[in-house]
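Once you scroll down, you'll see the structures, which are given as structure tokens.
No lab work stands behind these numbers, since they all come straight from the coordinates. Owing to the predicted nature of the structure, the values given are computational and were not obtained by experimental measurement. Cβ atoms are built from the backbone, for glycine too; each structure is taken alone.
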Structure P
Amino acid sequence: MTDCQADGEGANSPMELYEKLNAQGEKVRSLKTAKAEKAEIDAAVQLLLKLKVDYKQMTGNDYKAGCPPSENVVMSDNGPAADGADDEDTVDPWNVATSNAKGVDYDKLIVRFGSSKIDQELVDRIEKFSGQRPHRFLRRGIFFSHRDMHQVLDAYEKSKSFYLYTGRGPSSEAMHVGHLIPFIFTKWLQDVFDIPLVIQLTDDEKYLWKDLTLEECRRFAVENAKDIIACGFDVNKTFIFSDLDYMGASPEFYRNVVKIQKHVTFNQQKTIQSVHSFQYLFLSVLSLTQDPYFRMTRDVAPRIGYPKPALLHSTFFPALQGAQTKMSASDANSSIFLTDTPKQIKNKVNKHAFSGGKDTVEEHRKYGGNADVDVSFMYLTFFLEDDEQLEKIKQDYTSGALLTGELKKILIETLQPMIAQHQERRKQVTDEMVQQFMTPRPLNFNF
């Protein structure tokens with residue numbers, strides 16, 4: 001980080017910083033063309049992202065190649081942020097908040113967390129090895145950051161095994177649509193790579209940190225497992241486990257817990273969430289809020305003789321009221337639940353979904369809406385499969401041809417059948433099926 005700051009601080013004007021960005025962008029391209037060491041490329045990309053953040057802070061605008069800053073641009077007089085400080089965005093395992101109506105600045109988070117951006121080169125590699133068109137979450141940058149995904153693909157290319165991991169903290173009986181994001185994407189990854197999946201339900205954590213009884217945590221875990229199974233996972237390749245159930249039933253699991261505890265501080269032990277088998281390389285699909293747990297896991301793994309887990313990070317699913325915070329199961333009005341009826345979905349979207357439209361129809365027709373802050377459009381980027389249709393909606397809304405009410409109607413008509421179909425699949429999930437998924441057993445895969 002020190003090198004990045006030093007390079008950024010050397011620019012005294014927007015034009016100087018713009019020229020630094022151009023030079024750094026060219027350096028990144030040259031390193032990739034020359035197939036330089038991954039660490040060298042990642043360091044160059046990190047500096048490029050840092051310079052982009054500095055440019056936006058200095059000019060108030062995003063950097064665009066070929067579009068130099070105006071001579072009349074007003075420089076920010078706030079000065080550079082202190083190392084580690086973030087005046088706008090709060091992102092940790094418990095909170096997500098920003099003052100920006102567009103949501104969290106993800107380029108800035110990549111720099112802050114020290115991860116790597118999922119660029120087109122990585123998306124192309126995933127397409128090459130999966131043999132499938134990239135999932136819409138990859139095409140649209142919903143999964144935007146990673147740690148060591150190239151190593152996973154290198155292993156796959158050499159026919160070496162790896163498995164998928166994701167999880168859920170069962171703090172309520174009903175999950176909301178934002179909770180589906182890692183499971184939708186993990187299901188796709190399991191299908192295209194034909195690999196096993198482990199899903200951890202951290203009901204013990206919820207008991208310790210929420211005002212819940214053990215019985216409630218156990219019941220929430222089972223109910224959440226039904227929603228997860230309804231996503232269509234292959235029972236022959238998927239193992240779901242509850243911490244409360246599995247910890248005492250698996251000596252190997254507890255041995256890993258003890259090994260990790262010996263290598264972390266007392267405060268870190270209080271935050272341990274992800275502990276399972278390290279013997280094989282695994283790819284974890286998660287929200288960036290969970291990254292601190294896995295940074296600790298990645299630090300400890302090689303010290304106890306295991307490979308570091310690779311990570312894929314998703315953006316945050318915004319609350320109905322706006323992208324300044326994420327959807328929360330504890331606020332019914334901020335969330336669309338998987339148990340909601342078509343009428344409830346319609347009422348919530350119409351009443352609570354933050355709009356990027358103008359105050360009157362006349363103004364909206366004349367000036368158009370702002371899709372970048374409109375929650376209905378944001379939700380469509382997650383759930384509408386057709387890229388051309390999504391782009392047409394954005395163009396029509398931005399031009400004023402599509403009104404806010406019409407945009408909300410499109411979202412309602414997208415969510416209602418999606419959730420209804422999920423509810424029908426969930427009805428078919430019996431307690432016996434849950435038990436089958438949660439029983440320790442060998443999983444079938446081709447490696």
Structure Q
Amino acid sequence: MSSPIQRLLIDVTHTAKGDVNHGIQRVVRNIAKHALAYSETHALECVPVLFEDGQFVLVDDACIERGFRKTHPDTLRWRKEIVRRILPQSSVGIEQALVRARKLLYPRTIARAIERFFARRSGPPQPANPGSGDVLLLPDAWWDIPMYDALAAAQQNGAIVGTMIQDLIPVYHPELCHDRFAPSFQRWIQKALHAVDFVLGNSQTTRDDLWNFVQQEQAPLADWQVRPVRLGCDIESHAEVAEDQIAPRIRDLFVDEDAAPYLMVSTIEIRKNHKLLLDAFDKMWEQGSEASVALVGRIGWKCNDLLERIKTHPQYGKRLMLLTDIGDAELAYIYQKSKAFIFPSLAEGFGLPIAEALHHGLHVFASDLAIHQEVGGPHCSYFSPHDPAELVQLIGQFEREQGWRTPIQAPPVNHPWSLTFENIVRECESIATKLSDQANVRSQAA
């Protein structure tokens with residue numbers, strides 16, 4: 001059966017203009033990558049697009065080659081290697097100072113001017129011209145991009161516009177977000193829900209939150225226009241990583257499986273609840289435990305007190321490690337070599353690290369949230385995100401039984417990104433068909 005849509009246009013504007021590869025950026029890059037692969041084997045044309053100078057344009061081959069990043073990954077690895085050679089044991093303080101220096105010497109306004117200069121030299125971009133037969137999907141972070149006029153024009157030309165929302169944490173838990181971000185997001189989503197034809201949530205839990213919010217805001221969307229599409233997991237990273245790709249300081253942490261650290265992967269921020277994890281390990285260390293933990297992730301916001309606690313901790317650099325400059329290959333290596341995975345977050349839209357840890361065969365200890373139950377199912381052990389004693393008890397039993405030596409019994413419940421993209425296409429086609437049927441009914445009634 002032929003598809004009711006001719007093109008699926010996928011906005012990657014925010015992600016493609018940066019090099020960050022966390023959370024939403026990883027989602028967007030995986031969607032864009034699998035969109036291109038899907039087009040090669042199906043009649044539907046799936047096209048990543050950018051919003052530039054008031055219009056949507058097709059991404060060029062250079063953007064695709066960079067993996068929808070501002071900088072090619074090889075260049076990023078080269079830069080990181082130079083820094084490591086100069087500062088092999090760099091501390092978090094030094095890394096933060098380097099970031100501040102970069103912003104001072106190379107501010108964003110200059111960076112954008114240089115980008116525009118080289119864009120003009122490479123020739124004008126090709127307009128995407130979304131119109132009849134097109135679905136324009138916005139999975140990226142577009143809350144600070146003024147594209148409403150372009151969206152309205154696309155709809156006027158016959159295109160269907162949808163957005164994908166990862167969570168409503170800034171709405172329901174603004175205290176866990178950056179002070180300036182929560183109000184901005186709240187204003188954006190209230191307007192966005194009145195500007196699109198459908199919304200995709202990244203899980204059933206997020207979809208249910210979205211539907212409740214749609215009703216609260218009296219947005220013009222029916223139940224069938226708010227749909228779940230479960231995120232995928234990059235299971236390709238499950239392959240063994242060559243040791244020579246890994247920095248010696250990382251390899252040294254994972255020489256002995258029985259002495260390997262527990263792992264937590266997340267941005268360093270208040271929402272991820274590192275405080276509870278540290279409270280739990282402090283209690284275990286007081287009891288004589290030799291367990292260690294590695295915290296992996298970039299520095300976020302509202303975390304100065306947390307960083308101070310980590311850097312001044314008696315176990316820092318011994319049984320407490322903070323790794324803020326980890327590449328993709330090193331992250332896969334760490335997943336493979338860690339003793340178990342801990343995720344004590346206070347609120348999540350999906351909890352992608354849980355899916356990744358399960359795919360790497362790790363036992364997972366996760367906070368007892370509805371979304372974690374959906375992602376991890378019966379394959380995780382759950383604890384209260386407000387009571388470190390529960391986590392202490394779980395890890396204590398795991399240590400006594402040497403649970404890391406026993407493989408997880410049940411198969412992972414998550415699926416690859418290729419299947420996620422197929423589900424996105426299926427939802428877009430279903431919604432397009434229903435919108436077309438409604439339009440035909442209205443036309444006949446007139």
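Quick check: 3.2 is what I get for distance in nm of label points 7 Å out along Cα→Cβ at positions 33 and 129, calculated from one of P, Q. Which structure matches? Write down the numbers at each step before the final one.
Values: P: 2.7; Q: 3.2.
Attributed to the structure labelled Q.
Which one of P, Q has FRET efficiency 1/(1 + (r/R0)^6) of positions 137 and 289 (r between Cβ atoms, R0 = 25 Å, to 0.05), as calculated from the coordinates, equal to 0.90?
Numbers: P: 0.90; Q: 0.00.
The correct label is P.
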